[in-house]
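Before anything else, here is the set of structures, which you'll find just below.
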Structure I
Amino acid sequence: MWVTEINTIVDSVKAVAEAGAKKDTGWIMHHVLDSRTLDLPFIEIQLPQIHLFGMDLSITKHLVFMWVSLITLILFFIYISRTYKKTLIPHGVTNLSEILIIFVRDEIAKPTIGKGYEKFLPYLLTAFFFILTCNFIGLIPYGSTATSNISVTATLATISFIVIQVGGMMKNGIFGYFKGLVPHGMPIWLLPIMIPVELLGLFTKPFALAIRLFANMTAGHIVIMALLGLIFILHTYIVVPVSVSFALFIYLLEILVALLQAYIFTMLSSLFIGMAVHQDH
């Protein structure tokens with residue numbers, strides 16, 4: 001699979017470079033950013049543009065691959081559920097899914113949230129598998145990483161923010177939750193300073209979630225394109241072994257990053273939920 005991916009990127013880089021973008025690094029971002037065209041083998045599909053009540057609701061490349069991720073997950077878990085109906089002993093991908101679900105439950109949700117973690121487990125599992133699927137689909141030839149779009153990561157972070165606040169208010173009450181944001185025993189004269197700081201801290205958490213996922217999933221693709229672009233920018237085959245070797249290494253590293261970033265987003269979301277729910281700890 002990685003050989004096809006490298007060849008695809010090389011062909012794309014060469015085509016753009018020969019078109020006159022030899023001195024312009026904008027072609028790198030062209031392959032990373034969202035667009036209204038879907039590049040498939042030997043064909044380029046123009047996606048429909050939709051405008052409703054003054055809003056641009058056009059279908060974009062990243063949206064298409066989010067739908068692909070959604071459909072993939074639905075079909076995957078339908079298959080998993082049917083497999084469990086036939087046999088109680090998991091095997092193959094069923095065994096893999098059980099390992100990941102137990103990992104999220106026992107290594108993420110339970111230690112960070114503690115008592116009452118079961119209420120938040122469905123959301124954490126959904127976020128983990130959705131991000132993981134989007135990340136891996138972006139590594140497939142002609143695929144695109146939806147999680148390298150700041151709008152996607154910001155939306156995921158906003159959902160986590162809502163879950164965090166609702167969870168804290170359900171456990172401690174609305175007044176009790178906001179009261180618990182200020183450390184106990186705080187001198188009254190410090191309250192005008194601490195209250196804005198703590199409120200600001202509520203919004204820095206989802207901001208960190210969004211930027212961390214977006215930056216990590218974008219950086220790897222940019223590095224791969226830049227390394228392969230050196231071949232055509234320098235106009236020499238001497239750098240081919242070095243560029244391709246390093247690009248392959250970064251691509252293999254991206255596989256680890258795809259799994260790691262799904263874990264980190266889920267872990268931090270779970271940790272922030274636990275801090276909101278159990279303010280007295």
Structure II
Amino acid sequence: MIMEQKKLKYPADWISRKKEGTPLSVITAYDATMAKLAALSSVDALLVGDSLGMAVQGNRSTLPVTMDEMIYHTKLVRRGAPDSFIIGDLPSGSYQTSEETGLRNAFRFMKEAGASAVKAEGSDVNTLRIIERLVKSGVPVMGHIGLLPQSYLNLGGYKIQGRSELDSKRLLEAARELESAGVFSMVLEYIVTDVAKEITDTISVPTIGIGSGIHTSGQVLVWNDALGMDPDFKGKHARRFADLDKTIIEALNRFNSEVKSRIFPGKENSFN
């Protein structure tokens with residue numbers, strides 16, 4: 001039997017979970033309805049991911065997502081889940097162009113959208129410097145290594161990371177650098193299982209895996225993937241915990257049928 005955990009409130013709570021050995025669950029959310037349902041569940045935290053570029057906007061990648069769009073969606077999620085730990089995902093171009101731009105946009109997440117933390121992809125020198133300044137300024141930061149969707153063009157596509165000895169050493173060093181920069185957790189995306197385990201065992205902050213095996217400190221999934229919202233998506237890293245695509249299509253077909261046959265609206269749906 002899984003005991004209900006105290007809700008996450010502070011970054012220190014994440015680190016405590018790792019020390020306790022209790023896995024963390026994170027789900028993406030993009031609007032108030034999603035957030036409300038997630039908040040009523042036992043899921044630990046919500047990520048307003050730039051994955052909304054594909055999951056909501058229908059783009060082929062996350063690259064077109066703007067900072068203003070991320071602020072808008074994070075505001076919606078905060079309204080739906082006023083007491084949840086919510087992470088805002090810094091989109092492509094929002095922190096890579098300059099340190100000042102990165103700091104300004106991270107603070108926008110906190111001040112305008114009510115985020116509990118921000119997430120930044122990568123571990124290059126500029127990103128590490130921004131993370132260090134943010135943490136020192138009081139902004140909690142989640143890191144992200146492995147497959148970096150914002151850099152998929154330079155990576156040659158959406159490829160598994162850490163398969164060579166050189167690449168595994170690079171990832172381990174990146175994790176250590178992010179830990180030193182002050183992140184309270186980090187996403188490990190599409191990293192081979194053994195390397196993800198080594199990273200998790202080496203650093204003190206929790207690792208949140210997606211396509212990185214069972215040995216991470218927790219898991220994150222995209223809402224649409226976890227709930228089976230897209231009949232065409234069949235990612236190996238994900239599991240459909242429901243088949244809502246079929247449920248929704250069947251409901252809409254019933255709606256159409258009852259409108260055509262004048263069953264809906266009935267007397268109970270009408271006013272005198």
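Bear in mind that the values in this text are calculations on the coordinates, not laboratory data. What you see is a predicted model; the values in this text were computed from it and never measured. Cβ atoms are built from the backbone, for glycine too; each structure is taken alone.
Sorting I, II by distance in nm of label points 7 Å out along Cα→Cβ at positions 82 and 130 from high to low puts II first, with the largest value.
Taking FRET efficiency 1/(1 + (r/R0)^6) of positions 34 and 242 (r between Cβ atoms, R0 = 30 Å, to 0.05) as the criterion, the top structure among I, II is II, with the largest value. Computing relative contact order in percent (Cα under 8 Å, 6 or more apart) gives 27 for which of I, II? Clearly, the read-out refers to I. Given a computed value of -12000 for helix-only ellipticity at 222 nm (-39500 (n - 2.57) for each DSSP H run of 4 or more, over all residues; to 500), which structure among I, II does it belong to? Derived from the structure labelled II.
Taking 18.8 as the value of mean count of other Cβ atoms within 10 Å over residues 66-73 derived from one of the structures shown (I, II), identify that structure. Answer by label: II. Consider the structures I, II: one of them gives 1, 5, 10, 13, 14, 13, 12, 10, 8, 6, 4, 2, 1, 0 for P(r) over Cα pairs in 5 Å bins from 0, in percent as calculated from the coordinates. Say which. It must be structure I, since only it matches.
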